[in-house]
Structure 1
Amino acid sequence: MKYEPTTILKLVDEGYEKNTTSVFSSTKRNGKWIETTVDEFRQQVRHFALGLYEIGVRKGDRVTLHSENCTEWLVCDQAILSLGAVNVPIYTSQPGEQIKFILENSDSKVHIVSNDELFEDTKPVIKSIKNVNSIITIQESDHPKLKNYHGVISLGARVDEEEPEKFEKLRAKVEPDDLASFIYTSGTTGRPKGVMLTHNNIASNVLGITERVPFDIEQNRGDHILSYLPLSHVFERTLSYTYQYIGYPIYYIEDIKQIRDDFQVVEPIMFATVPRLLEKIYAGVKGRGQNFSGLKKQLYYWALHLAEGYDPENPPGGMDALKHKIADKLVYSKIREIFGDNLLGMVSGGAALSPSIMSFMHAIGIYCGQGYGLSESSPVIAACAPGSCRIGSSGKPLTDVQVKIADDGEILARGPNIMKGYFRDEEKTNETLTEDGWLKTGDIGYLDEDGYLFITDRKKSVFKLSTGKYVAPQVIQNHLNDSPFIEQSVVVGYKRKFCSALIVPNYEAVQQRLKKRGIPRPETNLSENQDVINLIQDEVDKVNRHLSDWESVKKFVLLENQFTIEADELTPTLKVKRPVINQKYKKEIDSMYEEDKEAQVETG
């Protein structure tokens, strides 16, 4: 084992000294950026921890944290960990019943919520939860019984004045094997399970990730990190510890719709993302060329075509290198401006990233790595690295992490980052962890001859056609979603003769294209409009050319509305809940197989 067991607290302490900007983090709130210095942050952590201790939080106690990303989230987290207590984050998008389950299942002693708006879903059920002794609100509240964040800090400041050595004594008792967090997995089926992660589970992952960041961490010039993924998800959470450890200030945006403006203000050196954002940017870039005409349009699409299939392991040479240089000057440099002037790289996680998007980002001069992991692995199992990024792969396993492929193709992982188990669920723990410590990931994939990990699909998502052929729908969906005219897609076909798809078009892009073709702009019932259907059919046909016959999408139905978290169709990490989709859109799915059913009746 390369890394010595350690705690999250020790890693963050090291980062304080590496920070060259004095700014620890910044939060955009009501349109304004609020910066917090390193000294201010450390003092707030100290006093908030002592305030929590004063209201009864002790080592091993669970504290739930229900808040959007902000500096206060980090303060609460470090304060909880400083007491040896356990941080249990809750997604801002989770409904009241799920929040109730997490509060009760975790046996939370204190509940922290950011504002009254988020508290609305919790308020009706909170009285029935006997284990919660105190509720703290980060922002001002109209509820008189809620404790105020600054009030808890003031309480802790008084304790600190009376017992100045108390904070260090409490922190000194925290050990690497102590529990640091319960992460309640959103899951595509069933109720959430509380993943128990220790300090060293997460800390070992931070150290492994540090070796894969797309820049030289020793040359800290005061660069910034931009953050938009929820800290309640372990991916952004562990990355935030990585940023803190290497001493880079984190800038938390307020609204994902304003991220392009925020890129220009923050000018980040790096950010983490999920494929959905990159898919939208990529589709927007491809659609942007339709606004040009003549030679400018030809040059634009020539450059985009040149970017297809770009391989960072084997960059173009000779005449191809010259073409790439011309494309960079005329087109790629303008696309890079979307992300500000300093972006060196991004890392994508949470779901499979389309190889075409990885190639495109590398082609325009921005490192785009993909990682793979689960909440149960703290979360990163494998990650790409600058200089060894293989398109389509999730890179190689982190230092100290072992990966092997089971006989049925399932990916297994073992290492210091693997969870202790599920809280109060021994049955599920035994199903997921083998006796010799291997985590059954539930994902299908393979290792190539050089040790790069490729993810094919979720084990439960892969389905078998009635013809006996197996289909990995995620790969097909990635291809479909690459289209600037397709917003979302779900490929179906379990126990059917062929694959079909539910497709949510990008109606704005579709209408713009139809307008350019001189077709009257359809205003209503877009999903049933024949011109819209024909346009999407063209996109589906393009995808089918690259698929095996049994994988090709033979039929599709267009939907008016996007799949959402609120409708329980997506998890908080934007994974499709197939059982929900199959039930909710049963009529639409069955309609694509009516002829097949009739044929069976005729021949039966």
Structure 2
Amino acid sequence: MSRLAEPMAIASIAVMENANDQSDLSHGLLASLGRGLASQWFVLVVVAFALLLTFSSIHNGLIWDDYYHRAVLSGSDQYGQWLRGPQAMMRFLTGNPEHAQAWMDIGFLPWWTDPNIKAEFMQLIPTQTHILDYWLWPDRPELMHLHNLAWFALLIFLAARFYRRILGPTWMAGVAVLLFAIEDGHAFPIGWICNRNTLIAASFGIGCLMAHDAWRRDGKRWAFGLALVLWAASLCSKEAGIATCAYLFAYALWLDESRLGQRFLTLVPYGVVLVVWRVVRDALGYGVANMGHYIDPITDPARFATALLERYPVFLFGQWAGLSDISLFFSSLLGSAYWWIAAGYVGLLGLLFWPLLRRDRIARFFATGMLLAVIPICATFPMDRLLMFVGLGAFGLLVRFWNAVFAADGPRPATLVWRAVAVPVALLLVLLHVVAAPRLLAVRAASPFGPPEFSKAVVHGPRFDQTIEEQDLVVVNPPLPAMAMGYWMINYEHDGMPSPQSVRVLAVGLGRVDVKRTGDRTIEVRRHAGYFAGYPGAFADNLFRSERRPLQVGEQIQLARMTATVLDIADGRPQVVAFRFDAPLEDPSLRWLDGDFNPWTPPELGEEVSMGKEWNLREVWTNIESFRDKNQ
């Protein structure tokens, strides 16, 4: 048994096995259960159970960004010069205005895109796994999903070994890995092919932590070099791999038994790897800039500080209550009722955990790692799929908390007030993470973005006859435009279907839109809620322009055969935009669709029409089903 895990491991064994301190029940079912959870073979049960819950994800097919990756990896005659080959599959936007302009002209990007937008992610190792997929089974997405499940199984094995190293061979280690494996927030990386990077980064990150522990506690010098290699591999799998250093720091602070100064000297080599990674990353042109939601903390520290305040409690709320994805429905999080609920809930947990943290250094390790792991993911908008590293510490902390609350001789504070609150909260956490989580994991892994029919209907686009090849397709106010319209063109090419010269989206999503014709070639669109706000898909539309670089009144955006001019601003967002086409609006070179993807005719000169409906999930789904049925 490790020295680090001795105090609590002894307490755990006493809870399960000591006949002098426990009731007769501990000799029967409870003792057997404890031994089973503590067994090193229990991980096989956990892996089998987790794979059983998530196996239906192999039928998910391609989802959203997977279509873009297919075009990159399979090749494209029409768009190949802008896709730039397999090694660039995670290099979406280069920061080159010429590149952005080309995608805007095609319709892959919306007209409001910042021409200097940059989104290039250094995910070198996952890229190679996708290249392998398309070399071995390019037309078999079910096998690509099996590839994801293989990484998920490996991740569970590594997490099990990690918990046993820190918690010892106890029931707590078994429960912690079970919670980690059935966490429903992990459904996205499991069920979405292109999100495999999270599974890979977490696998390398946990491997790094285990090697570091073997170096520091067991004196295995070879493990030090292995830890550095795995740390670099995690960083080269996904930028979120930087969260590994949260647990390295927590280890030095609470678990390393050497002198204080020596503890932190052990972190210097990891810091060197981090600096080298960042220098190489920048030299190779990776990074983000001029985007909404995605923020580089180094180049934009003030904006990141604001995002940290806004997103930090929401991410923790998502970890402990499973609700961070709801934040996508809010145009502004900071100060909203949702933000205050999240902050209040997290604050209550902090008060309940505090007595445990004062007594238990292993709990402090898990809590510190968890809290620090939230910081890097605040560089983007909150979603449960980003909580893999956060959950690693959260579930270690949770089993320590349950031990304090429920174990007969656990380190329980003596105050009745604490116990009166802690017991119902502990039971609530059982309900969320033991009862509800596996059910939700099965559902969410099989449909990460909701019903598969929804995604497939939206991203494939309507079908047309050959005349569309000489036309620009203009969609006035489609639902989820920035999430879907861009995929139409590459999917038309892949499916061998006639495609338009370009796709134009005028208004953003749901809500009331007034359309007025002001000239032979000009139409004005007023969106009452303003662009980029007032409906659940607005977060995706905001991706393409940072709030620090807003559009201004009078600003013109020139696209091929169309110019957009901002006429009015509300709350920093466009509200009225004029669109001038090179041809008259009735010209055969333009084909018009309304928000339900039905043929539409522009109004007469001077006439104004109202379009769109207020946000209603049932109506949106009905429209999508109708669109799918018409174009199958």
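Please compute percent of Cα pairs over 46 Å apart for structures 1, 2 and give me the label with the greatest value. Write out the running numbers ahead of the final one.
Details: 1: 17; 2: 22.
Comparing 1, 2 by percent of Cα pairs over 46 Å apart, the maximum is at 2.
Can you tell which of 1, 2 yields -11000 when helix-only ellipticity at 222 nm (-39500 (n - 2.57) for each DSSP H run of 4 or more, over all residues; to 500) is derived from it?
Working: 1: -11000; 2: -17000.
Derived from 1, not from the others.
Comparing distance in nm of label points 7 Å out along Cα→Cβ at positions 89 and 145 across 1, 2, which is largest? All intermediate terms of the calculation are to be shown ahead of the outcome.
Working: 1: 2.9; 2: 1.8.
Sorting by distance in nm of label points 7 Å out along Cα→Cβ at positions 89 and 145 in descending order puts 1 first.
Suppose you compute relative contact order in percent (Cα under 8 Å, 6 or more apart) for every structure in 1, 2: which one lands on 12?
Working: 1: 12; 2: 16.
Structure of origin is 1.
Every number here is computed from the coordinates shown, using simple stated rules; none is lab data. Keep in mind it's a predicted model, so treat the numbers as computed, not measured. Cβ atoms are built from the backbone, for glycine too; each structure is taken alone.
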